[in-house]
Structure I
Amino acid sequence: MTQGPKIGRTIADSTPHWPDPARPPKGAPNILMVLFDDVGFSDFGCYGSPISTPTIDAVAGRGVRYSGFHTTAMCSTTRAALLTGRNHHSVGVGCLANFDSGYPGYRGKIAREAGTLPEMLKPHGYRSYMVGKWHVTPLTETGATGPFDGWPLGRGFDRYYGFMDAETDQYAPELVRDNTPIDPPGTYETGYHLTPDLVDQTIRYIADHTADAPDVPWFTLLSFGACHAPHQAPRDLILKYDQLFSRGWDVEREERLARQKAMGLVPPDTALPPRNDHVKAWDEHSPDEQRLFSRLQGAYAAMLEHADQNLARLMAFLDEAGLTDDTLVLILSDNGASQEGGPLGMVNAMGPFNMKFEPMEEKLARIDDIGGPDTHSNFPLGWAMASNTPLRRYKQNTHGGGVRDPLVISWPSRLPARGELRDPFAHVSDVVPTLLDLLGVTPPEVIAGVEQMPLEGTSFAASLTDPAAPAKSGPQHFEMFGHRGIWSEGWKAVTYHPPGRPFDADVWELYHLEKDFAETRDLAAAEPERLQAMIDLWWTQAERCKVLPLDDRFGPRFAENAARVHGPRNRFVFHRGMGHVPTDVAPDVRSRSYSIEADARLAAGDEGVLIAHGDATCGYSLCVRDGRLHHVMNVGSTLVTVSSDRDIPPGNRRLGVAVTSTSGERRLRLMIDGAPAGETTTPLAFHNFISWSGLDIGRDRGSPVAPYPAPFSFTGLLRKVTVVMDDDQALDGEGIAAAEMARQ
């Protein structure tokens, strides 16, 4: 046992002592984990795509690619399993970070009993850095007061720069540095985009670390926003793909599968499954529809290529710093490609969620806006299907298209493989055990005084050097929104669950994955006993891993969570000097009557935003311009503006708007010092969602709600803004759920 210092009366009869610092295992590598969002199984070039990803392909060329790697079908859940080495339900993130259902497996937050990888590495001398998307903290806990115990720094990371939500605008992101919201360092007009910024910050963290502690290993998680909607990327890259994708998703699937077979990524007899539900043949769409769909897919492809280009800068930095050989690199996606774009895709996803639908003519009129700062685009189902080639269904589903994903690993100094393939089944919960195995580290039994639950994943480290290494021995279950699946000994049972159907009425399918990569030959009728044994095994695993109770009530889940979190509060006071307010913490004015009043002092010529919530795709603003008061409702890029009928007198003023909701109509009345100052009516409203972007006082800091030059900061003295909401809200639970699901 190490002795402490001897303390005498003077320094002469005292002996100092310095505790031994935490020391890493001999030969411990740096670890760089690059996590993409909503990128399908076939979207990297080295997995069969024509999308340009030379950086990722080069990493694969000096390492291995896995064809049997599986995730959890959604972003929050995969992150929870990836960080902890346990199943996502087991650690309390059975679904999304967006709500807490009150059951142990569905708290929206990683349990303290489930230590994260940075928490496990800290006693072994590692420093850990996180850049990019987090989304494993309840969004109602992402405001200025936290609590911060579920934020990255609260779960073991030493530094953090990124965004807390499922998505963010790539030109005007809602950024956090460590525990503090900050403004992005640029704008669309100055050439800013989030992806280069995230890579810049990653390079900075590693460069700072190398300067201060070159002999200390680091773990860095770079979690891109790419390729989650909104698909936003440089225009030249988007246009580059117009001609390529004009051939359509049917040809694209065939060509990707052919490349995958040539690579040996899938067996030679792999067949494409039929088109997914609600996907028509490409040739059944009109030329205008094809032109729009090609551009929407081009925005997705450009976003991925843009991320790869910037990843090249990070890899070049590792080379320049002499770090490449001793850095273990993992590149993966969190789930399959997204189905949230629907059959026809979206230019601005916010409109339909507020009953302002996008006719094809409107989408075509905005085709050249796609990928820009005033769009929130997502591609149609057919292109998501192509992204997941040759697998069935999408993100959210437990068929292969939702849970089978790319995984690239390299470690030049220790892994001799160069461009090799690995096909054993592996799961995202196996990543932490694999890394600990490679380091020779045992997970701690106690972290911060909390006894730890055992790891549930198993190491696949042996397969890195031995292509014949067996897959994991135990079963692996899947569940998402009632969709279920289980893998065991090369077989998979899976069921697709339509919301509202009794769970006992779900039809289970059975596939021998070792002989049927794409899940095309259902053996349920031929092997009923095996299928029943697999179903029984699923229920056993579900009970053990906190999957129960099954719940497919999308609407009630989200509506109940919103009502519980906000409670009876209907009055918000925002004082000058405060920071940005995330949308889940801001006043919820959907489908209700409310009033806003700003307490301000103005001189002649003062102008600017008093309060703004949202962005160019949806939101509201109360502002002063040209001497008058204006209230703007932006519903899916359709603007409703009411302006005061007179100038605002200089001096101390109360400036406000009252919005009265009645059936099918909204009445907007401006007020100056309590007196009416102009009104209008509109059928438009924020039915189910205002915006993914949050609220600001005294400015509109990001993508502006109204056509004024952001941030359009108020030049007078703004003391406070008060928002009061009536109790007439009638939440459409299913509508809220649809909007929230599109956000994931």
Structure II
Amino acid sequence: MMRLKLTQLSLAVGLLTGSLNVYAVDTSANDFGMTGVLQTPTARMREAGDLSFSVNQTEPYTRINMILQPFDWLQGGFRYIDVSNRLFGPDIAGGQSYKDKGIDVKFRLAKESRDLPELAVGLQDLGGTGLFAGEYLVASKQYGEFDVAAGLGWGYVGARGDFANPLSVISDSADERPKFRDNAGDEAGDINAKQFFRGRVSPFASVQYQPLHSPFIFKLEYEGNDYQSEPQDNNQEQDSPFNVGVVWQAAPFIDFQLALERGNTPMVGLTFHTNLAKTAIQPRRYDPAPVPLRPEGTAPDVTSEVSASDLAAWAPVLEEQAGLVIQHMSLRGDELIIEAESQRYRHGSEAASHVARVLDQRAPEQIRWFTLQQETYGLTLADTHIDRPLWRKTQLAPSTPGEQAAAIQLEAPALLAADSAPVHYQPPQDPLTGGIGLGYQQTLGGPDGFVLYQLSVNAEAEYRLAPGAWFSGVASYRFFDNYDSFDYTGPSKLQRVRTFAREYLTTSDITVPNAQFTAVTDLAPNWFGMVYAGYLESMFAGVGGEVLYRPFGRGLAVGFDLNYVQQRDFDQLAGFCDTADDNGTTVNCDYRVLTGHASLYWRTGWEGVLATVKAGRYLAKDMGVTLDVSRQFPNGVEMGAYATVTDAGSDFGEGSFDKGIYVKVPFDLFLPKATRSVANINWNPLTRDGGALLNRKYPLFNLTEQREPALFKMPGTF
């Protein structure tokens, strides 16, 4: 009885101090899409892999936010704001309301503990025009059903300016906050670090209450903005610094928000959120049913020596079950070797498991090893060795992860000629493949409309001349769009290598975005080469080549590409650009350029992070460097960001440098069948001519990804 009383007392004390995590911590979105209350942030973070999309409206602002959580300590994303009572300008967009873009980022400095709160620092609207730019330091602590936060805000977050900047004890320059245009080159899109944490500050605080097992979260906050210094002289009346609201968690992935802000203005919002990293591969209802495991004590179908006719009989079953396109099959002693391309499964271990089931049922017992030699367009990438006796043991009885890993191993390729074996089989090849699908692209936040979109039907075809040489092409027909409203072509001081996007999107309903010849080869162990020629992308045609050094199983790779290209005609058919209308002026667009880059790829081994650095000459003949950092989760979802800085200087125009974020999502997380296809969602706030890379269709680094053992195992295996 005494033990029970002490336990109850400990529980009560824990609830009062917030030291026991009995209740869920609220991570709903504030008006800017980040975890927070309404106008104020909290120190809370979502789980790594989370993606949220929110829309809310508080006159005169309508915000559309997309927020990513690539790590549990880092949250960031972008935003579009429609300002209903301000115009873009009659010379640009007639009566269109003003659209603004922004980027936010928040870092967790410390996790919540028994005695200390969670602590975070954040930067709001650090890119773009900086109209809503601000910084904050915030702490959060949970007390049972209540989550309390308090912090200091600079800039827009603390625009009321209640106190002098506490950082002025370090430097007097912290007292004054320069206007955005006073620094950083006077270009919209700069990251004006000279503003960060400067100027007067205001405190903010909040409390959120969610009853246990309730779908409702009640919010109360005290914010640091008085709305008397709004951007664009758009000052708003504020009756109270206290804002109140409620969130209804209508479903695990949908939140509705209602609030009263400024004491006089209603807010309504909607948030969709999901954790992409936790999304499991869907059941494969439309894949062939796996071959049943051969029961213990039964003999394989073939008990004598294997003949070429046996290999010919097994090949179609392997292709159907494992999604392979087999080039050769051969037998060397106790090893059966299959040279093939895997075209169904993203993870090599999954294809290997199907190979093992098929061959274990058919091949005689004296064959101990099954080897799948993985190829892509004739490039020999890796060998998957299946230890047949050990594999059977792991299937027939409980086994350790070590035994499972030893049963199916990925190793460097042996590079043996399959047809040199005493028994071999080469199946007939179908050189022509293709398909038809839907395409979608959009332009967000432009002066001609908040969302411009285009739906198309795309037909793709590929013809193999040899395992390492092929023709490929895409023809597209746009059948539904609102691009008739796309009238504005942004200014540029550089060669228009990308800012003629409107002309390429609207000139013709039928286009050929890509049509090229490509050839690849193994130059030497760990060295790969490629040449290509044709219509390489929607805007450029020409010739080029690439060399890649990628040691098997290593985290580093180095590549070099060089391309000579010419600007295509706007209809994306067979011609080249000659002259164009540049905002009423006829300009010469007969443009040729030599472009190329040296690339370094580093798979860090930490949290699935891949860092890529490219240095060289871009399409507008500017020289510079691109840094791309991404995290890949075990299920294949990837979140990343990139930035490019070149010597274009002030000629780059609005944005000052190229940057963007992206998400890649494998289709088989949502489809009831296996596929290697991936959806690539890329957001680039401004399309400018500086830092423009040639959009090559077959980068060697992508073609050789099977050389990485970390990408071989299916989630949850070994």
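If percent of Cα pairs over 36 Å apart comes out at 52 when worked out from the coordinates, which of I, II was used?
Going label by label, the one that fits is II.
Could you tell me which structure in I, II was used to calculate relative contact order in percent (Cα under 8 Å, 6 or more apart) as 16?
Going through each structure in turn, the value belongs to I.
Comparing FRET efficiency 1/(1 + (r/R0)^6) of positions 110 and 406 (r between Cβ atoms, R0 = 25 Å, to 0.05) across structures I, II, which is largest?
If we compare FRET efficiency 1/(1 + (r/R0)^6) of positions 110 and 406 (r between Cβ atoms, R0 = 25 Å, to 0.05) over I, II, the biggest value is for I.
Supply the structure label, taken from I, II, corresponding to helix-only ellipticity at 222 nm (-39500 (n - 2.57) for each DSSP H run of 4 or more, over all residues; to 500) with the calculated value -3000.
Numbers: I: -7000; II: -3000.
Computed on structure II.
To which of I, II does the computed value 16.2 (mean count of other Cβ atoms within 10 Å over residues 542-549) belong?
Details: I: 16.2; II: 19.1.
Corresponding structure: I.
When distance in nm of label points 7 Å out along Cα→Cβ at positions 366 and 470 is calculated, the result is 3.8; to which of the structures I, II does this value belong?
Working: I: 5.5; II: 3.8.
Source structure: II.
Each reported figure results from applying straightforward, stated rules to the coordinates on display, with no laboratory input. From a predicted model like this one, the values you see are computed outputs, not experimental measurements. Cβ atoms are built from the backbone, for glycine too; each structure is taken alone.
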